[in-house]
1. Taking mean count of other Cβ atoms within 10 Å over residues 43-50 from the coordinates of each of P, Q, which one would give 15.1?
2. Consider the structures P, Q: one of them gives 2.7 for distance in nm of label points 7 Å out along Cα→Cβ at positions 147 and 179 as calculated from the coordinates. Say which.
3. Ranked by mean projected area of the Cα convex hull in nm², which of P, Q sits at the highest value?
4. For mean count of other Cβ atoms within 10 Å over residues 51-58, find whichever of P, Q sits highest and give me its label.
5. Determine which structure produced the value 0.55 for FRET efficiency 1/(1 + (r/R0)^6) of positions 19 and 163 (r between Cβ atoms, R0 = 25 Å, to 0.05), calculated from the coordinates; the candidates are P, Q.
6. From which structure (P, Q) was relative contact order in percent (Cα under 8 Å, 6 or more apart) calculated, if the value obtained is 31?
Structure P
Amino acid sequence: MSATVLRIPVSKSQANYSFTEENYLKTMYKLLEKGDKKISTNSVSAALRTTPASVTDMLKKLADKKLISYKPYQGFSLTAAGKKVALTVIRKHRLWELFLVEKLGFSWDQVDEIAEELEHIRSETLVEKLDNFLGKPRFDPHGDPIPDVMGNFLPHKSWPLSSATEKDTVTVTGVIDHQPSFLQFLASNNIGLGCKITIVEKVAYDQSMNITTNGQRKSTHISHEVAKNILVAI
């Protein structure tokens, strides 16, 4: 993941946008963040699991508010104002996730839905106090970077476990899939942030892996799909 620079403080002077508008902007930012070269009505519809007609109506509203722009054959993009709103919501979401895990004892598979509600709290003072209380953290419980008040991310170099080769030992830095069932699967196999994974065998036929965690002798078999959704670094 590369650093993002947005020089307008993301938690200052935010207009009173609706929860739905904020969710659309956050979703569009995440589509760009994961590498989508252009944002289309269909990509937003798929990400939000809603109808293309509903998406078209909302995108028109966001364009009218100068939060997104559209260019033929290039799709939709966020304006500076739209990025500011998206990063504000992402910042709050990830801070609340960390608070829920570190201070209230939730597991990493339980916090996303709760944080979806808390991310829309308007109080800038509360968010600043939460950030200070947590020690101005830079990563959430899933390894995702938390933007600071200026919209900057700490550089975070990682890659999918699926790209590792046999005999490599790597450290888990995050996950791509945040679904509770996936996180529960990882936890049941002792895979979490900071975990050391050694690839004992990489099966040529389907690219699945036999791995060990934290130096344990017993190996675990994981599919290529699972490996693609685990982020690691050396």
Structure Q
Amino acid sequence: MPSYAWVWDLSSDVVFEDRVEAGRKLAKRLVQYKGKDTVVLAIPRGGVVVGYEVAKELGAALNVIIPHKIGAPGNPELAIGAVTQDGTLMLNSQLIEYLQVSENYIQSEAERQRKEIERRMAKYRGKKDYPKLEGRIVILLDDGVATGATLRAAIASIRKNKPAFLILAVPVGPPDTIEALRNEVDEIFCLSTPKLFFAIGQFYRNFNQTNDEEVISLLTEIERQSKNS
């Protein structure tokens, strides 16, 4: 699969004002997809704020994809894998072997996370049908990437639906993660790849938590704009 990475490293210490600014700057780099059969899939919650700005600028559909990490036994913050709403499972086999995590634990935790994803999908989307991705341009988007564990699960899930072209777009991510993700998508857009990377929030002046009501409001608003266009 051909893969191209377009990385604009604005500076090693670039800081976005907020997710809205980051989304608008990303949208400018994605302008060639305006007016095409494009769907933006954003990862809630913060990714939806960024995704809304991109979808609005491109005149694209906006929806959500929700990967959840699978935490290690006794250490839920340590990701041994991730799962998405359709059950797509991506695992870190080396870490699982090192920690001697049982298959029963993995399957049980994956199912627990999948049920939580279903609950959130219903809250955000109601009973609406999920958008068709086959043959379309899909832009997968978040407010940043750290290890890429959950994004890999999202990418694998999207690939099952046979998009014509899959793009990953993020405002910021560490160089090694961006490089590792290059071969998993057709194109990457990243505004900044700082070498000193500790957390995504480090690169935002305002990184307040986005709530569920804001996610629902943005999804509703982009749908309204689409119907009126």
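1. Numbers: P: 15.1; Q: 24.5.
Label of the source structure: P.
2. Numbers: P: 2.7; Q: 2.0.
Among P, Q, the structure yielding 2.7 for distance in nm of label points 7 Å out along Cα→Cβ at positions 147 and 179 is P.
3. On the way: P: 13.9; Q: 12.3.
Result for mean projected area of the Cα convex hull in nm² over P, Q: largest is P.
4. On the way: P: 13.9; Q: 24.2.
Comparing P, Q by mean count of other Cβ atoms within 10 Å over residues 51-58, the maximum is at Q.
5. Working: P: 0.10; Q: 0.55.
Going through each structure in turn, the value belongs to Q.
6. On the way: P: 19; Q: 31.
The structure behind it is Q.
Here, each number is a calculation from the coordinates, and none is a lab measurement. Small disclaimer: the values here were computed from a predicted structure and weren't measured. Cβ atoms are built from the backbone, for glycine too; each structure is taken alone.
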